[in-house]
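So, here come the structures, one by one.
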Structure 1
Amino acid sequence: MSSDPALAHPSTSVVADPRKGILLTLFGLVLFSVLNGVVKAQTELFPILQIMFFRNAFALPPLVLFIVMTTGWSSIRTDRPALHLAHTIMVTAAIGLIFAGYRALPLADATAINFAAPLIVCALSAPLLKEPVGRLKWFAVLVGFAGVMIMVRPGGDVVREGALYALSGTALSAGGLLLARYLSRYDSTTTIVFLFMAISSAMILPVLPFIWVTPTPLQLAGLVAMGAASGVAQYMTMRALFHASASTIAPMGYTKMIWALLIGYFAFGDWPAPVVLAGAGLVLLSTWVVYRKESAAARKGAAG
């Protein structure tokens, strides 16, 4: 039975490929975008903490199966438990606040506010992670952010309670991304994802009896399926951090706006205006610029 040795520990001989990191991120973001639409619908029925518990706890079974079939339990080890706990607290709080934003705002609005995260990541990845952030990456981030602003055309009414939830969650999410990038230098992807899911679920579990809303069998199946899918998406985005820097991954997040628009159209009948499509074009341009830069860097490294 074959396995990827880099899953056991990132310091093995497997070479990081930024192009693979970008593609893993893009696929993971598609899945996350669909899950965001599902979460928005579920917030009308269940408390946010209950949704978060299903999202994290039921992501564990497919992850456990993957661990058993590939790297084995020896790969789930760390010499930095305090950092993993800090990462879990930060990301759990971020998810809760972002979900609150989804409940209070249209999906596209909440998604757009979350795009402050790449700016935070790019600004902090150099001083905190000592990663170079070149002018071209800054250009891609700013172009993508401009595209988002064109799409949503924010006005004064954007600053609402839901927007404050979304913005606070975004700031914590950016911090979690930077900390995950740092942890990926020492621990495997499976370690980071497994410990986050397990610790976060354990943190929420004692609260469940006080907020529980009993789902129907069909709703229960949907909650469980959401959890399993989130485990796959979480692994893909964490794995991407082994292959690519945080500042490279960050602009890819803008593609979530495109999926939010598509979900809004098919689920709620919202028809994108021409200006929205123009903004989406800028989002795609920013993603293409970063991918081309990393492809050129990868070819140069292979030739050297």
Structure 2
Amino acid sequence: MMLQTKAQTVIPLYPGAIPNSINDNAYQEVKSGSANNIGYSKVTKPTLEIYLPAKDKATGAAVVICPGGGYAFVSYTHEGIEIAEAFNKIGVAAFVLKYRLPSDAIMKDKSIGPLQDAQMAIKTVRENAAKYHIDPNKVGIIGFSAGGSLAALTGSHYNDPKIANSNNTSLRPDFMVLLYPVISMTDSLTHKGSLDNLLGLTPNPEQVRYFSNELNVTPNTPPTMLVHAEDDNVVNVKNSLYYYEALLKNKVPAELIIYPKGGHGFGLNNKTTPDNWMEHVKNWMIGNGWIK
């Protein structure tokens, strides 16, 4: 079944059974917020909402969008739909991912549920590249806050598939854009809520290492742009700084924008400055040849 919203299409992320899932009929998705700012919690059925640019603007590039919400909810409008519309304006196809949120009630291993969904999103976009008129070698990912954690994990662990992938489709994003991301799961850096929701109250050292993106950068990590505010009192700006340092050390092309102010969760518009980070993304993508 396909649902139409604003002339865009919402599709189930998995055509068949959802991997790593436990059926619990009492556990139902909750939609909250206003008509202009929708959020979801207790997501059990992940979806992709497809936003395609006007044909005369299309560049062939695409991006999977991972909204934030501390792995407790999905900030769907503010860090999803609004971002998709902005990418469409620069000719980039956008796919908003409503991913499952970690829960022992509906998952055999809650720590990998969101990553499965992000990997499946990259796979789905690549395998349907012809249908959506996109270049399978220009498929990136963007994430906000905990969605930034998820996006970066997709760039860290593309060679460790958590989903069936009989076609051996590449799960590596071609580029990453991370906004005020939760990068680390180490006590000194992490956002405690994201850590507790994803890994539980007593994660083992191997889990902390696997899910701390700054510890998993290699020379093959996708080129990355980071955007953060210095006064972010929810996710320490050092998450972006340490990740940038790890990218530099591994000679991964990286760009870093640190605003003095803006706090956490500013989405498309940091109201403390006339600067527009989306313009930087556009120029960065042009500079790297992903768009013209």
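Here, each number is a calculation from the coordinates, and none is a lab measurement. Bear in mind the structure is a predicted one, so any value in this text is a computation, not a measurement. Cβ atoms are built from the backbone, for glycine too; each structure is taken alone.
When mean count of other Cβ atoms within 10 Å over residues 21-28 is calculated, the result is 10.2; to which of the structures 1, 2 does this value belong? Label of the source structure: 2. Using FRET efficiency 1/(1 + (r/R0)^6) of positions 213 and 245 (r between Cβ atoms, R0 = 35 Å, to 0.05) as the calculated read-out, with 1.00 as its value, let me know the right label among 1, 2. This value belongs to structure 2.
From 1, 2, which structure was mean count of other Cβ atoms within 10 Å over residues 101-108 = 17.9 calculated on? Answer for the origin of the read-out: 2.
Quick check for you: by Cα Rg over 2.2 N^0.38 Å, which of 1, 2 is greatest? Comparing 1, 2 by Cα Rg over 2.2 N^0.38 Å, the maximum is at 1. Ranked by relative contact order in percent (Cα under 8 Å, 6 or more apart), which of 1, 2 sits at the highest value? For this comparison of relative contact order in percent (Cα under 8 Å, 6 or more apart), the top structure is 1. -7500 is what came out when helix-only ellipticity at 222 nm (-39500 (n - 2.57) for each DSSP H run of 4 or more, over all residues; to 500) was calculated for one structure; which of 1, 2 is it? For helix-only ellipticity at 222 nm (-39500 (n - 2.57) for each DSSP H run of 4 or more, over all residues; to 500), the value -7500 is produced by structure 2.
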